[in-house]
Structure P
Amino acid sequence: MSPKNSIKAIKELEPSGLSQLARKQFPYIRKWLRNKGVKDQHTLRIFGDAFSNAVIEIKKGKINDHTDFNSYLLNLVSEALANFKHELKTPTLAEQQQIQIDKCIHLLDDYQISLLTERFVLNKSYEAIAAAKEFSNPVIAEHEVTKAFHHLFAIAKASQGIANEN
């Protein structure tokens, strides 16, 4: 199938013909993507997104019959690559929240971080914290952990206020 006839021919293709066309196009697109630094594990996804978009647009009649299919597909692959790179760079909401929490924690001093880590990460009891920090009793350990937690909460609240102003 020559590029000049591709658009018109694709409109007529059955799924098996589309599959053959995809298998024919993929090695060239894969090589192009690999030259752009894309890991091999991602090439099929990017190609698949672009190829399926091309077929959908062609079948809907949105693409001129005289359009060069190879150039059109390469443009869509380029767009799919840009979208893929954007997805990789954009942190999820959970990642954004974790980054914000990490920033807040790093504003605490080492003593407060160690108290919070022992209580909430290592899940130690107040008795164990009191023994490790040489407090006279667990009530003091609980008070110190609560104080550190309130300090972290105040930092988080203040940083949220700053973030909302921007």
Structure Q
Amino acid sequence: MGRENSASSFVRQKLYPVDAPPGGAWEPPFTCFRYDVLLPKGGVDAFMCPERLLEAYERHLFSWRQGLLCVLKVDQPISEPLQASYERIRDAARQSFALKRNLPVVLVAHAPFLAGASPVNRGPHCHVIALTAELSILGFTTTNDEITSDAGHLVLYREFQDAGAIS
């Protein structure tokens, strides 16, 4: 039996890189280094909880839908405090996804060196996980197919580069 292939299982795996609770539970504390949920202006406060956000998102999805998530892995330099690069990545994700496109984001930072991995081979990084349906006060609405395309990835790369989140 393989892994479940869903948006919520993917996000949960990122929130728990090690020592995930059994049975699919989402019990804090998460074992990632840090995480945030970034919502568009119309996002309701209950969705600040990643589990609630993903449950509502998956209820909205059609079973045939592809392109459930747009995931960017952004390496963090080890030449500065993680907080500094994390905040640049967070700001870029908020601007590019939450504010510009009304897409919610789960931002997950990993610091494998804190668990004994070499920072040269497995350096700190952030997973920017954008849901592909717009979120408003009415709930999930229009799907954004642009960000899951090759052309969309290039646009996002430039936006993150312009924001100083990547070099």
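Structure above, values below:
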| quantity | calculated |
| --- | --- |
| Top of P, Q by FRET efficiency 1/(1 + (r/R0)^6) of positions 38 and 158 (r between Cβ atoms, R0 = 41 Å, to 0.05), largest first | Q |
| Distance in nm of label points 7 Å out along Cα→Cβ at positions 118 and 134 from the coordinates reads 1.2; which among P, Q | P |
| Relative contact order in percent (Cα under 8 Å, 6 or more apart) derived as 27 - corresponding label from P, Q | Q |
| At a computed -8000 (helix-only ellipticity at 222 nm (-39500 (n - 2.57) for each DSSP H run of 4 or more, over all residues; to 500)), which of P, Q | Q |
| Among P, Q, structure where distance in nm of label points 7 Å out along Cα→Cβ at positions 110 and 126 as derived comes to 2.7 | P |
| Value 15.6, calculated as mean projected area of the Cα convex hull in nm², assigned to which of P, Q | P |
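Any read-out appearing in this document is the output of simple, stated calculations on the displayed coordinates, not a laboratory observation. Every value quoted in this text rests on a predicted model; they were computed, and no experiment measured them. Cβ atoms are built from the backbone, for glycine too; each structure is taken alone.
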